[in-house]
Structure 1
Amino acid sequence: MKLLYWIWEILLVVVLPLTWLFTTFENASFIIWFAFPIAEAVAFLVAVLFMIRANKKFVSVLK
């Protein structure tokens, strides 16, 4: 459950600044939608890093 909160926080921390940054561009109505896939990719990478860390810390101990 803690991981889910981290992912949501990352989404908010990435989406909001990106949308603000993208609004400064001339074609903001088109480019602003790229903030969501970028934030999803960042959240995915963080989730993968957490899984690798959990695997090393907890699962490999069981072997």
Structure 2
Amino acid sequence: MKCIVETCSGEYEDRDIEHSMEVKGELVVIDNVPALVCPVCGNVLMAEETVAALSRIVAEVEAGKQ
């Protein structure tokens, strides 16, 4: 799939990435997150299911379950 960044000519590639986010002031790093990554500009797309799974992880961390 062609990159959605207007000035980029790259094509997305399936990759597993390391996704970092801050939750309650703490850095949370999740390995092996499936994503589409443009090798030219670095733009990242994630499937709706992946975003939902990350949201569940954040909710668990916020609730103190992890």
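Figures for the structure shown
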{"read-out": "When distance in nm of label points 7 Å out along Cα→Cβ at positions 16 and 32 is computed for each of 1, 2, the largest belongs to", "value": "1"}
{"read-out": "With distance in nm of label points 7 Å out along Cα→Cβ at positions 24 and 40 derived as 4.3, matching label from 1, 2", "value": "2"}
{"read-out": "Comparison of 1, 2 - label where relative contact order in percent (Cα under 8 Å, 6 or more apart) is highest", "value": "1"}
{"read-out": "At a computed -7500 (helix-only ellipticity at 222 nm (-39500 (n - 2.57) for each DSSP H run of 4 or more, over all residues; to 500)), which of 1, 2", "value": "2"}
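Values in this text are rule-based calculations from the coordinates and carry no lab data. Predicted, not measured: the structure shown is a model, and the values here were computed from it. Cβ atoms are built from the backbone, for glycine too; each structure is taken alone.
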